[in-house]
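Below are structures written as structure tokens.
Please treat every number below as a calculation from the coordinates, not as lab data. Small disclaimer: the values here were computed from a predicted structure and weren't measured. Cβ atoms are built from the backbone, for glycine too; each structure is taken alone.
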Structure P
Amino acid sequence: MKTHILLLTLAAALAAPCRAEFKDAGEAADALKRADAKSRLEAINYLGAKGGDQAYETLAGHFQAEKDAYLRAQIVEALDVSGSTWAYACAVQAAADKNQAVRRGAAAALAPRAGEGETDALLKKLAADPAEEVRLELVHSLSMKPGKASAAMVGGILADRKGTLKARRAAAEALANMKTPESDAELLKHLSDADPKIKAAAQSRRPSKVKPPAKKKK
């Protein structure tokens with residue numbers, strides 16, 4: 001019982017907002033080398049908030065050396081891969097991490113770049129991830145950027161019978177909400193799905209067979 005309480009206390013401390021103030025990025029980089037996880041977390045939060053290639057280069061360099069999976073996940077969450085090659089390189093590493101929470105962070109970080117050849121190859125691997133939480137995060141993140149590539153990725157998760165029913169249902173709902181020709185095409189492949197919720201989602205995007213009333217001649 002005491003051990004359980006100590007673990008909860010530690011988790012709460014790590015999850016608490018960063019209150020440390022560093023003089024500059026160099027001081028934060030030095031903090032990444034400290035033994036205590038709290039100092040490293042504070043440094044990660046500082047560098048993530050600072051942003052820019054220098055900060056992301058520091059975080060990317062520390063990513064592989066960081067043994068704590070929670071802190072690796074925090075590094076990935078701190079990244080903005082849209083305009084930094086260092087941030088993108090770190091997210092690529094995270095996509096192959098042994099910890100599913102880290103891979104989940106990679107899914108969220110990389111999803112905005114769906115439609116790019118190299119990124120799509122990584123996203124396809126994450127779409128087939130054995131962890132349900134990774135697939136769910138990818139569905140959510142891709143649904144924020146409707147398009148041909150996103151629809152194809154989410155459609156792949158829906159079609160994968162090896163995935164959990166929860167992930168497949170989330171994919172069906174996401175496709176229904178995208179309301180694009182590409183998402184509808186993926187969803188309509190499942191009009192006869194055995195699951196009633198997936199089937200209902202597909203039918204909700206089925207083109208109406210009712211002809212519009214003829215216009216009255218003036």
Structure Q
Amino acid sequence: MAFDLKILGKVRGVVMDLLPTNRDNEQVHLSGQGEQLVANSAAMYQEINRQGKMYWTNTIVDVAAVVAIPTTAVLLALYNNENDGGRSLIIDQVWAMFTTDAAAGLKHAGIIGCLGQVREAVPADQALTIKQCNGMGNTDTRVRTIISGTALPATTGLAANWFPLGYSVNSAVASLPGYQISVDTFGKYIVPPGRYFALHVLASVNTIEAQVGIMWHEKVLLNG
């Protein structure tokens with residue numbers, strides 16, 4: 001049995017030739033299985049980015065990888081300094097650039113992450129530059145950063161809290177840097193107010209050194 005359906009929509013901005021001239025009825029396009037067909041008109045993160053709440057930061061000093069799961073040791077961590085009920089950090093991407101490789105022979109390395117499960121005291125900010133992903137430079141984030149030399153709190157930096165991010169990579173040339181990893185996390189990790197999100201590099205030897213980075217966006221969420 002067929003049903004008539006009329007859709008009323010509000011168009012944002014000027015869209016030419018959306019419907020034929022002098023016609024206010026249009027059939028909804030369905031697949032052979034009765035599914036409505038839709039198409040994205042924008043890139044995945046375009047609208048979030050445009051609103052100015054998407055950021056990235058990165059380290060600028062080479063730091064040695066670890067060869068065992070760490071506890072409180074860290075290469076880079078974000079601390080969400082929002083009050084309870086404030087914005088959460090939604091992690092979109094992490095990366096590592098392997099900038100020093102002092103030993104001969106082939107190696108392998110990967111990124112590991114740690115997501116805090118309890119509210120922690122506010123740390124001293126290491127003042128890494130936080131960049132806005134839309135290039136406007138209007139950063140109103142309250143995130144604080146820590147880097148190697150500052151440990152995670154013992155209640156966050158537990159070996160059981162660390163997990164792999166993406167796949168490990170193998171070096172192709174002995175004693176030369178240049179290999180890198182970039183992992184899209186697609187918002188799978190949410191950092192509520194008062195929590196940390198941390199990165200380190202786990203490798204086959206600690207003569208590998210890396211610089212790492214994190215990209216995230218911020219929203220007020222009702223976290224369960």
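Quick notes on this one:
- For 33 (percent of Cα pairs over 15 Å apart, for residues 119-166 alone, calculated) the corresponding structure among P, Q: P
- Origin of the derived value 10 (relative contact order in percent (Cα under 8 Å, 6 or more apart); candidates P, Q): P
- Source structure of the calculated read-out (Rg and Dmax of the Cα atoms in Å, for residues 103-206 alone, 12.3, 36) within P, Q: P.
- Parent structure of the calculated result 0.40, given that FRET efficiency 1/(1 + (r/R0)^6) of positions 63 and 191 (r between Cβ atoms, R0 = 41 Å, to 0.05) is the read-out and P, Q the choices: P
- Among P, Q, structure where mean count of other Cβ atoms within 10 Å over residues 127-134 as derived comes to 18.0: P
- Structure responsible for -500, with helix-only ellipticity at 222 nm (-39500 (n - 2.57) for each DSSP H run of 4 or more, over all residues; to 500) calculated and labels P, Q on offer: Q
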